[in-house]
Structure P
Amino acid sequence: MDLNARIAQFENMAQADPDNDMAHFSLGAAYKQAGRPADAAESFIRCYSLNPAMSKAYQLAAECLLEAGETDRAVAVATEGYTSAAERGDLMPRDAMGKLLEEQGAEVPQVEVKEETIAVRGDFVCARTGQPGTRMDKPPFKGPLGQWIRENITRETWQAWIAQGTKVINELRLDLSSDEDAATYDQHMREFLGVDEEMHERIQSGEAAGSK
C-alpha cells in the first residue's frame, strides 16, 4: 500500500470512529511522512486530547506545529506535553519537548515528581519511563531490537506494550500474517518504546549499546 492509500485508510478509520486515538495517531504519522506537518499536528492533537497518556503525540504535535511555522502553538503544546510526560515518567518525549522549548527560548516547566522507592530487585531502570522495574529474563523476540529491548526496557513496560499492541491490532484491523500489517505493528511498537527511526537504524547496525 502506498502512502496516499495509507492516508486514505486512516482518514476513513478516523472519520468512522472519531474517538479512536490510535487511528488519529496513525493518520498523523502518515501525514507527517507525506510532508503535511499542519495536518499531522491536528491529528496528533486529536490523539492526545482523547488519550492524554500518549506523551509521544504531544511531542510529535509540537514538532509538526514548529515545522508548519506555528511557533507559539508549538511552544504551548510542548509546555503542556512536557508537564504531562514528566508527571507520567515518560522521559524520552519529556526530554525531546524540553529540548524544543530550549531551542525556542521558552521556559521549561519545573515539575515536581515524587521519587519512587527503588527496591533491591528494582534497580533496573527502564530507558522509556525512567522508572525502576524488573529486567526480562530473555529478549522478547530474536534479533538486535529484541536484545536492545531486554537490555533497556523493563518487563512492566513491555507488558504495557502487549496490552497496547492488542489495541493496535484490533483498532487498525491488522493481519500479522501480512508483511505490511506486521510492519505497521512493529512501527507502533517502536514508537511506544521510544525508538525513533535513527535509533532503530543504530540498533540494527549494532551501534546502539545497551544501557545495562
Structure Q
Amino acid sequence: MKKNGQLDTIIFDLGGVLIDWNPEYVYRQIFDKEEDMQFFFENICTAEWNLQQDAGRPLQEATQLLIAQHPEFATEIEAYYGRWEEMLGGPLVESIAILEHLKQANSHRLYALTNWSQETFPVAMERFGFLRWFEGIVVSGQEKTMKPKPKIYEILLHRYAVQAEKAVFIDDNLNNVKGAQAVGLQAIHFESPSQLREALRQMGV
C-alpha cells in the first residue's frame, strides 16, 4: 500500500456522511402536521433517547420504557423501530464516489466508526455493499459506548493499530469531530461531498 505523506488512514462516520437516515421519512406518514411531528421528536422519541440504543440499550427495552411514560403515543413509539428500515433513505451517492476512489487508489487504510444500534446495523450491512470496502467498522452498540466519548475512538485506534496523528476522521456531527480531535485524530467536519473532497485534497489525499 502506498502512503500519501504522513496520512495513512481515513475513518468515516456513516449516517449523514455515506448513508441517508432520517426518521421523518416515517413520521411524515404518521403525523398530518409538521408541528405535531416536531413535538414528538422533541419530547417523546428524542435524539437523546435514540442515542441510548446506539450505546447498546436493547430496542425492545427502550420502546417499552417510553410507552410506559407516554402510553398515549404507544403506536407512534412502536413505529420508531418497527418501521426503522423505512428511515434509511439510501446511499449518499457523491460521498460514496469519494470512498470508491479511495478504495480503488489503495493509498490509505479505510475504516468506519458509527453510532448505531447493534440490532439495526445488520440491516445496513445487508443493504449497502460499500460497507464491505472498509478494513473494519466499529459500531457503538456493539461496544456499549458512543461518540464523542474518548473510549470509542480509542477502541478503533487500538484494535486496528492506527496511529492517531496519521489518521483523519470524518463526521457530520461537530461534537463527534471535537471528540476525535481530543484523542489526537485529525478531523474533518463533513458539510458536503465537494467540501470533503477539497478538505482531503488540502491534506494531500
If mean count of other Cβ atoms within 10 Å over residues 41-48 computes to 13.0, which of P, Q did it come from? Q
For distance in nm of label points 7 Å out along Cα→Cβ at positions 49 and 73 computed as 0.4, the structure of P, Q it came from: Q
Of the structures labelled P, Q, which one yields 18.0 when mean count of other Cβ atoms within 10 Å over residues 105-112 is computed from its coordinates? Q
Identity of the structure behind 0.6 (criterion: distance in nm of label points 7 Å out along Cα→Cβ at positions 17 and 185, calculated), options P, Q: Q
Comparing structures P, Q by relative contact order in percent (Cα under 8 Å, 6 or more apart), which one has the largest value? Q
helix-only ellipticity at 222 nm (-39500 (n - 2.57) for each DSSP H run of 4 or more, over all residues; to 500) derived as -20500 - corresponding label from P, Q: P
Value 33, 18, 15, calculated as semi-axes √(5λ) of the Cα gyration tensor in Å from one of P, Q, is from structure Q
One of P, Q was used to calculate distance in nm of label points 7 Å out along Cα→Cβ at positions 9 and 25, giving 1.7; which? P
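Here, each number is a calculation from the coordinates, and none is a lab measurement. Quick caveat, the model's predicted, so the values are computed rather than measured. Cβ atoms are built from the backbone, for glycine too; each structure is taken alone.
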